[in-house]
Each structure stands twice: as C-alpha cells, then as structure tokens.
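> Below are structures written as structure tokens.
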Structure P
Amino acid sequence: MRNITRAANKMIGGERQMPLNLQPSMGKIDRAPDTDGFEFYQVYPDHPAYWYIWNTCLSVNAMTIAICALKQESVPDDGYLGFTGKAFNYVIRIPGYSCVDLALSQIEPQCIPLRIDWEQKPHSHVNWAPQLRRWMDNIIWPGFVEIYEHNLAKIHKGNPQLAAMAKLFRDSCTHGLRITRSTYVNPVTWDGLTIAREDHGKPLYDFIMWGDILLLALWMCDCFIKD
C-alpha cells in the first residue's frame, strides 16, 4: 500500500501547517526544494493528472486573455493563478500565462510547474461572477471524475480512506454538487474533513472549494504512482 506521508509541522501566522509531501516518481513528478511556506513540484506527461492540470491551465489562461481583451488591459506574462482550499489548508497555484501560446504553436510542455502554499485564502473566489464560477465548475469537475473513474481500483487499493472521500466528491458532482449520503451509515473522513449522513443534501461547496478538488486529484494519483 502506498501511504501519504506528512512531514513535521511548520508554524506560519501562529497556525500549524504541514507540507503536502507528494511523493516524487521518476518521469511523473519531481519536487524542488521548499521555501518557507511553499512547496514546488514539476508534473510530467506520464503523471495521471498531467492533462487534467494542463487543460485547467489552458482554460484559465484563455479566459484571462479574453477578460484582458474586453477590459483593454495587458495580458500578464508571468505568475501563477491560485485555487484556495476550504477543507484542506493549502492554496494550489498553476501557471497563469503562456499556455495558449504553447497550444497555438502545437508545443506540449515538458512539465507543468505547481506551487503549493501552506495557507488558506477563503475569500479569494468570492468576487467571481456566478457565470465564471459555473464555467470553472465545468473545467474542474470532469477531469477529477475522469481520474477517479479510470483509476478506481488502484485508488481503493492504495488508500481506502482517501478513496471513500473521492467517491463522495464524485457522487456529489453527479447530483448537482450536493452531498449524497442517504445510503451511508459511517462518516467519511480525510485529512481533517468529515462528511456524515446528516450532511445529505447540503451544497458540497459548504465543505470544499476548487483548490480542494485539485488537491484530492493529486492525492489520488500519489497513492498509486510508483517509480
């Protein structure tokens, strides 16, 4: 069984934070040296989440270009776009630039850089227009479900507790992003998030945000990829 390992706690802003600690795997994912409060990874095409992350980067970059064009603003040429967690105390940052240029040039990135911040920014998406939030849902969820469905047996074998939470996410996605727990007795718990039978029918976003979905996808892959 491949276990998720978590390193010693870090103190940031008076709260204990822990590195995500994804496991390096040859030709799939590398980890660069951490800086205070951040982790850095490079995700390669053989990683099960590579295309999920790349499609998210490409879609977000395309929307950024469209919004900048409408506002007659210059398009950023560097930096990351962050997706905050709500259940899990992280922000996952993906490249927010150059993706459309690469796609138009028919260039496949050799790797995708990710930055993980050991913090939360719970209000970072509050000001998004409802139409943009629905668009983001349609980017984030299909790739998550695809990773879960295509690797179901390996995820369950690698980490049954994680698999149970992933299944709850997946089932809620197919029920209008509402918790569907009416047929379950025991609560589902992962990394401090617990969802119980009495939560049935509540909006899933009462518990999580987009960053949590991306993080759970990486955790799913981490429990079964090997060198």
Structure Q
Amino acid sequence: MSLVAGIDALRAGDAESAVAPLQAAAAAGDGLAALNLGLALIQTGRLAEAESALCQAAEAFPDRPEPFLYLGQVAGIRGADAAARESFEAALARDPGQVLALVGLAGLAENAGAFAQATALIDRALVLDPTEPELKPWAARVARRVGAPGQALDAALAALAAKPGAVEAAKQAAAALLALHGESGARQQVGARAAAEPFSLAWPLIAAVVAAMTGDLDAAIAELRMADALSPDAPAVQA
C-alpha cells in the first residue's frame, strides 16, 4: 500500500507527500518504489537522497534506462558533468530512443562549447520526437550561437507554428531576425508578417521581444497587450 500511496501522490503533483510512503516501500527492497522515490526527491530538491534511491533502483532494474536517465539529471543539476554524461550514455545503451537522455547530452555538449555535437544530438531527438516543444527552440539557440541565424529562425518559427505562444521560441526568432536584418529590418519583417497573419499570436510575441531587445519598452508592452488580446488564456503571454 505504501507504494500505491506514494505513486498516487506523485501523480497528483504532491512530491513531498509521496516521499514517506515511497521511503517505506523502498526500505523493504521495492525497486519500483526506489525509482519513484528518486523522482519525488528530485522534485523536492533533495538530490543526495535522490541519488541514493536511484542507485537502488539501478541495482533492481539494471536493464532499464530510467534509473540511469534520472541519475544523469541529478548529476547534471549538481554540476558533475562527467557523471551525468556516463549516466545518460548508460540510459541510451539500454534504450536508444530515450529522448531525454539525448537532451541531457546535448545540454552538456552546449555547455562545453561543442555546438556541432549538441546540434547532432538535438537533431536525433527531433527525429525520435518531433513534437517535443522544447527541442526546436533549443535547436534555434544553438544555431544562433554558431553563427547560423537563418537556420535559427527556421527552427524558431517551426516551434512557433506548433505552439504560437512559446516565449522561448519567440526570443530565438527575434534574436535571429535582429542578427539577419538589424533593428529596422527586423521590425519591418515582423510588421509585414503580422499584417499577413493578423490572428497569429506568434508575431506580436516576436515583435515584443524585438522591441525589448532594442530598448523600446513601450512598444514591447503594446505588443504584449496585442498578444494577450489574441490569446488571453495563454500561460506564456501571462508570464
């Protein structure tokens, strides 16, 4: 019953309440409880305890990728890049389709300045899960960092086509437009696209970011109000 209660609390988003019952089940040798305990402890910021629980889960399920994936995430949060890389690679060895392990490795590569490797890993992840909302904005950011603003713009606009209120994608699109066209040209480009797509949430968001990046805060606020009028319930706009 402890395992069921803990998993139910975790599914309900109450990680703190999940810890005690999962700890009890894990102490009795339940590997699934240890795995879920690791997740609950990550969510409550207790990383050292999470690592211990996930090591127990890895011993219980040596052929499953999940314990190694979460161990990689814990190591990454703690700044232990070598341990994170080893764990993510272990997860991929058990399941080459682990998108989050590819994402973890891509983050490590980007932080190390290995942008070509990061791009290749993101591309692999996109092949496996083209609907993952965070991947295309990430691809856009990496492309911009390697001096490919056109590629960055394409990736950001693809992300916005899938999720028009995606703020990170709007930021990457705005930065790419400024790199490609300068302030005046970027504003002209955004204005033309906004006029052509008057009910699109994406273009007021991009316009707001372009204005903010160039120091025109009044225009940025006006564009955000336009975005809010187009989609008042969008969490990204409210943020």
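Read-outs: derived from the displayed coordinates by stated rules, not from any lab. Note that the structure is predicted; figures quoted are calculated from it, not measured. Cβ atoms are built from the backbone, for glycine too; each structure is taken alone.
> So volume of the Cα convex hull per residue in Å³, for residues 34-81 alone, computed for just one structure, reads 98; which one of P, Q is that?
P
> For structures P, Q, which has the highest computed value of mean count of other Cβ atoms within 10 Å over residues 90-97?
Values: P: 21.5; Q: 16.8.
Largest one: structure P.
> Using the calculated result 19.1 for mean count of other Cβ atoms within 10 Å over residues 42-49, pick out the matching structure from P, Q. Please report the intermediate quantities before stating the final value.
Values: P: 19.1; Q: 14.9.
Here the read-out was taken from P.
> Right, another one. P, Q: which one has distance in nm of label points 7 Å out along Cα→Cβ at positions 50 and 210, as calculated, at 2.4?
Comparing all candidates, it corresponds to P.
> From P, Q, which structure was P(r) over Cα pairs in 10 Å bins from 0, in percent, for residues 98-217 alone = 11, 36, 36, 14, 3, 0 calculated on? Kindly include the intermediate steps, with their values, before the conclusion.
Values: P: 11, 36, 36, 14, 3, 0; Q: 15, 44, 29, 12, 0.
So the calculation was done on P.
> Please state which of the structures P, Q yields 9.8 when mean count of other Cβ atoms within 10 Å over residues 66-73 is computed from it. Could the numbers behind the result be given before it?
On the way: P: 9.8; Q: 24.8.
That value comes from structure P.
> Starting from the value 1, 6, 13, 18, 20, 17, 13, 7, 3, 1, 0: which structure in P, Q was P(r) over Cα pairs in 5 Å bins from 0, in percent calculated from?
Working: P: 1, 6, 13, 18, 20, 17, 13, 7, 3, 1, 0; Q: 1, 7, 12, 13, 13, 12, 12, 10, 8, 6, 3, 1, 0, 0.
Derived from P, not from the others.
> Work out the source of 8 here, i.e. which of P, Q gives that when relative contact order in percent (Cα under 8 Å, 6 or more apart) is computed.
Traced to structure Q.
> Ok, one more. Have a look at P, Q and say which one yields -11500 for helix-only ellipticity at 222 nm (-39500 (n - 2.57) for each DSSP H run of 4 or more, over all residues; to 500), as calculated. Intermediate results must be reported in sequence, preceding the final value.
On the way: P: -11500; Q: -25000.
For helix-only ellipticity at 222 nm (-39500 (n - 2.57) for each DSSP H run of 4 or more, over all residues; to 500), the value -11500 is produced by structure P.
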